[in-house]
1. Supply the structure label, taken from P, Q, corresponding to helix-only ellipticity at 222 nm (-39500 (n - 2.57) for each DSSP H run of 4 or more, over all residues; to 500) with the calculated value -24500.
2. Identify which of structures P, Q gives the largest calculated value of relative contact order in percent (Cα under 8 Å, 6 or more apart).
3. Can you rank P, Q by mean projected area of the Cα convex hull in nm² and just name the one with the largest value?
Structure P
Amino acid sequence: MSVILLILPDFLLIALGWLLLHRFGFDRVFFVQAEKLVYFVLFPALLFHSITRAPLALGSTTVLLAATVGIMLGGIALAWLGRLAVRADPGAHASTAQCAFRFNSYLALSLAASLGWAGAQATMAVILGFAVPISNMGAVHALASRHGGRALREMARNPFILATLAALTCNFLQIPIPHPVEVTLGRLGACAIALGLLCVGATLSLAGGRTHAPLMAWMIGAKLILLPLWTLALTWMLDLPVQERIVLLLFSAVPTSSAAHVLAARMGGDGRLVAVTMSIGTLLSAVTLPFWLGITG
């Protein structure tokens, strides 16, 4: 299958989300509530269902998680290098730093499922669940270290983390999941990606941010170009299996999560600047994602 055709359905869903909000009369309250449903119910169900059904081995999973840590630390380092590279305003940099390493979980998991081989989505689910706390800590630290205590409490209750830990426990201890529960989780998870991508489309905004163009360019370039390059080098050094390299490359190459601007706004940052940076990155990833997936064959 053409790489363009592989990513096209997801970007059509993102475009539909934008159209529903801006052209077809759906209001922002609808999308706020829909995103809450995805975040707290549907996506955790998808993570749990995918991981519990995957044939995981503790040794190989450890190397996969080590690679995930290396990718996330590389992204955080690139974010902070941006402050030196473009001599940005400290407040603007603190707000946009997360755009260099946060990831769109819905898009990542959807594209992993489209790769065409068994276990890709489950592998991505493990990566995402482990990367969420690192991503949150990096984003919160950039915005305001004084919020660290609150952030740790929030991470301890994060539904993605809880679902991942519970699923890994059930998988490694071979705890059986009752069939009715498994079917229910599967049906909930089937709704997660489509609704999540519609919500991503509804958050797209290109208004504002011109005064910080160099900073935005750095963060977008770091996320879509430099971080995938680092991932290629890291996975080669760790001698990971080819399929895991592809999933990790895909994870590193997806654009920033739409939740980034929400965090910035809630913690006193420039939420509008983050929204523009995230939106431009999402649009440009329609070009960069086919390139990265193409070079993996």
Structure Q
Amino acid sequence: MVEVPEELAAHHLKYAHDAGPAWTADLPGLAEHFLDRWGLRPDGAVMHGMVSLVIPVRRADGILAALKLQPATEENIGEGPGLRAWAGDGIVRLLDEATVPSPTSPHQANALLLERLDGDRSLEAVPDSDRALGILADLLARLAAHQGPEGLRTLGDIASDMLEDAPELLPRAHPDDRAWLERSAAAVRELVDEPGDRLLHWDLHFDNVLAGAREPWLAIDPKPLVGDPGFELMPALRNRWPSTDVRRTVLRRFDLMVERLGLERERAVGWTLGRLLQDGLWDLEDGEARIDQDEIAIAEALVNRSR
């Protein structure tokens, strides 16, 4: 039987709205089901994300792959359709997918059979952070070159929901944070009617880019979304947070990604503020006293760059 790592079980307990203890209990049986269904043999130590379990496997034809099991939530269920649309262009290739009822969890179980990448080698380990960012930006550009397929979540809907939730949640914010959240909401309000139609990864940072055999580097773990690529920049802006000269580092990274993706600068600033709003609203919903101060520093650098 496949054993669920203790750290993953702790994540399930903490983020019960995503999975919960029932999902932990169901995972070994679900793993056995899909190993048998697809004729797979475990081929290495299991890995995990926040809610997903990843089992290195070998198919009956000898091909190395990875079995990823996750609850079929709104956040996760678009991964298969997104990977099919990208068809391996700059991202891990999808080999098979299935969704089955989970015995006790309220969520169905979504299983993805993926191309095997090197889970021990991510862009986070590349010593030169500028080189790593260049690789990531080139992958972002390739991913955003694809038009979003129908049926996926859209940035327009997400932005509209943020603007609807903001009046209730913003009064909970610290006054200094509230000013930035209000400014971010104003930026989103100007952009919401033109949300874009590109296929977005939504969470591309250095740890979500792994070394591969087919290509040197490939993206993993997307949360596919259809929208403007300017909404993609915040995770990379936060990677390897600088200890000094924050403003210069943020602007250099932002300019590199804007250039590589061919974005209009002011729209990209606006949608990056949209990420600040989204993350800030999540923090307020979770009862946090302050929102992420690194993201506020990013917003300050972008908005005040001419000073």
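1. Working: P: -24500; Q: -14000.
Clearly, the read-out refers to P.
2. Details: P: 33; Q: 16.
Top value of relative contact order in percent (Cα under 8 Å, 6 or more apart), among P, Q, belongs to structure P.
3. Numbers: P: 15.1; Q: 16.0.
Max of mean projected area of the Cα convex hull in nm²: Q.
Since every read-out is calculated from the coordinates, none of them should be taken as a lab result. From a predicted model like this one, the values you see are computed outputs, not experimental measurements.
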